[in-house]
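Just below sit the structures, each encoded as structure tokens.
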Structure 1
Amino acid sequence: MQSTFEHASLPAYRKGEFFNLLSPAAQADLEALIFPSTYPAHSVLFSETQPATGIVIVLEGEVRLSINSQDGRRLSFRIARAGEVLGLFSTVSGKEYEMTAETLYPAKIAHVTRQAFLQFLNRHPEVYQTVAREMIRTFNAACEQLRMVGLSTSAPERLARLLLGWSEKSENIASGAARCRLSLTHEEIGEFIGASRETVTRTLSVFKHRRLVSQHGCTITIPNRNALESYACG
């Protein structure tokens, strides 16, 4: 069992759920396939309808997953962070990618070809269970995002739920307060909740006026998660 110090000293991607579920042998084998590359912000790692060439492992940074229409409209599903493995379903099934993956900021990424990943799975068949769990988690997250966009009654409710969801991934949760980084533009935030830039700007102003959130630079602070949760419930 790893000590707290050993866990803290691991590369960021090794702390992700996918890697944590691998046996030491499978973990070492997969890491032997990782060749990091650095990408600037707004680099497209793969696009929907593109034939799957393999998986993408987020080593450092953040990647936005979205679907896009031919007329330029975009619905953003979620932000993938270090340790997440993208394109699993498409790579295993041999189908086209179902979403577009784009770096939000400069990021360190590893591509593993479909052939190499399938060979890895053949060497470690127990990893299929981990892959299935990750696919289910991704599917559930997509359903939750669609539920929020399609069934939430108002843009303020959707924005509150989005901020709460992002803050759950923050390591700064303490005494009922939480923080999350918010380097996205208001237009980009709107793409996560199906709202215009003006609506996001207006709603954030209301949240600040009611002291549901505060903002300093790129950091959003939620002083009391319970208060914002109550607001999100309508």
Structure 2
Amino acid sequence: MASILVVDDEVNLVDAIRYVLIKEGFQVETASNGLEAVEVARRIRPELVLLDLMLPDLSGFEVCRRIRRDSSVPIIMLTARDDEVDKVAGLEMGADDYVTKPFSMRELVARIRAHIRRSEVIAAPEEDAGSEAIVAGGLQISAASHEALLNGKILALQPREFDLLAFLARQPGLVFSRDQIIERVWGPNAFVDTRTVDVHVRGLRKKIETDPSSPKYIETVRGVGYRFRKEG
């Protein structure tokens, strides 16, 4: 039975979410402020976190950043505003998805199940060539250890950034549309906007490229999508 941490200071909303999730077979823990959320997340190690953006002490952004220090748990942001700036900021902090209030409980449950399924697949041991290290110039990517190094230094990648980098690097020279990337990296049932891919590519370029405006590794193919540059 998967455990979900719900972080929100709206009591009525938390009660409604808890009722639905328990009915769907989940275990539910709650927190009404940011500091409590960080403590509970470290204590119970939930399978997923529903995190409100506006909290009375720490912001949802800061809570996400602190959880990401030592956990790759899926995080779905809950926001009361359909503001692209907030969504991009949340994704750059390490959130996996976002839901704008008011939302359908059916959609919320579907998103939760999709993210948990995907995290279970990632946690399964690799048995094929995909687990072998990838080397491209000064970049080394290890699926086994879930680490990427640039010129021998470990890169501080968010879990989804690593997944995206590894996916593209395994197939250098091939161009993938944003929809194809979402299907392969986020999963076929993911409720993810194509702009999310752009946000993660920008984040990756800041970390792996000497000059993000003239990328050496991840190229934009205008009107199509992205590819990992093939050496030679």
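Every number in this text was worked out from the coordinates using simple rules, so none of it is lab data. The shown structure was predicted, so the numbers you read here are calculated from the model rather than taken from an experiment. Cβ atoms are built from the backbone, for glycine too; each structure is taken alone.
When you work out relative contact order in percent (Cα under 8 Å, 6 or more apart) for each of the structures 1, 2, which one comes out largest? Of structures 1, 2, the maximum of relative contact order in percent (Cα under 8 Å, 6 or more apart) occurs in 1. Taking 2.9 as the value of distance in nm of label points 7 Å out along Cα→Cβ at positions 58 and 210 derived from one of the structures shown (1, 2), identify that structure. Source structure for this number: 1.
A value of 0.55 was computed for FRET efficiency 1/(1 + (r/R0)^6) of positions 26 and 106 (r between Cβ atoms, R0 = 30 Å, to 0.05); which of 1, 2 is the source structure? This value belongs to structure 1. Given a value of 16.1 for mean count of other Cβ atoms within 10 Å over residues 90-97, point me to the structure among 1, 2 it was derived from. Structure of origin is 1.
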